Structure 1
Amino acid sequence: MITLYGINNCDTVKKAQKWLQQQNLDFTFHDFKKQGLSEELLTEFVKLGDWSTLLNKRSTTFRQLPDEIKDNLTNEVMFNAVLEQPTLLKRPLLSLNKLLHLGFKDTQYQELFK
């Protein structure tokens, strides 16, 4: 089962969706803004990746975090911050064969689905 996670208005998420559709691959899309991000799902993400790769430090959302959060990036602090603001995660997140793949590049997806 293929699940793509992100937000619907993200250009990179749109590119990933378009690529999957062009390859006639069935996938489920989970929009963080509409469907939210549960503690269970975030726990799964953290098990499959680590904060250094999951967290989008270049995002506007991250830059707008208070300094006391940015200067104290413990697992607990980041877990709570991401639950409140899922757009702190890099996108898209692609769940495939119990692995999590971050971002979208045409060549990356070609390799994943060959």
Structure 2
Amino acid sequence: MEREKELRWVGSSFDDLLEFPREARRTAGFELGKVQAGLDPEDWRPFDCVGAGTREIRIHDIAGIYRVMYVAKFEDAIYVLHCFQKKTQATSKHDKEIAEARYRAVVNSRRLRT
């Protein structure tokens, strides 16, 4: 059996997840656990406009709609880029920019290590 991949939280993503309501936070943790085990989350979609291999977990809670953006294509870890509450139909430019900047930071730090 393969070892679960480590979660690495980029920027404020962990603290942002802690701001989710309890049930949304629990769902996010469960879905990230699936990703660590090599499985797909229940409700997700690719979000390659942020960076190649980026995915978005979609969480619908009584308190609102929440998103967790991550990238799992790297061998060493799953990088959680951004966690936020979605307030409009489309993902805001601001949220995309945060995730893009964090994606670039991950890629650049990995490049420096090799």
Structure 3
Amino acid sequence: MQESGEMYLETILVLSKKGTVRSIDIAEEMGFSKPSVSRAVGILKKDGHIAVGPKGEITLTESGRAIAERIYERHTVLTNLFVGMGVDPKIARDDACKMEHFISEEVFLALQKHLKK
């Protein structure tokens, strides 16, 4: 899956913690146009990562939730690490957002193990 798809799934996960998620909510949260979000939603639905209800409510499927939770965990761990190192919280979040998509599973697991020591 490409970085953009992961970002959409992560955003849906975060928004779903606050209530029902619709395309307009995603567009507002991510700062994207409605047509861009509509296209992405169509792709994620076709790939089986989300379901769209009769009133436009968007929910994660099992595969979509697994991807979203993996990315969100990486984001959280990396952000906390950077803030703990003294990095400004906004910069820490922004950099974690970039890195969360590219760090290998092996390096991420080693990082988690190191942080638990």
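Bear in mind these aren't lab numbers, they're just calculated from the coordinates by the rules spelled out. All values derive from a computational prediction rather than experimental measurement.
Comparing relative contact order in percent (Cα under 8 Å, 6 or more apart) across structures 1, 2, 3, the highest figure is found for 1. Work out which structure the value 21, 17, 12 belongs to, where semi-axes √(5λ) of the Cα gyration tensor in Å was derived from one of 1, 2, 3. This figure was derived from 2.
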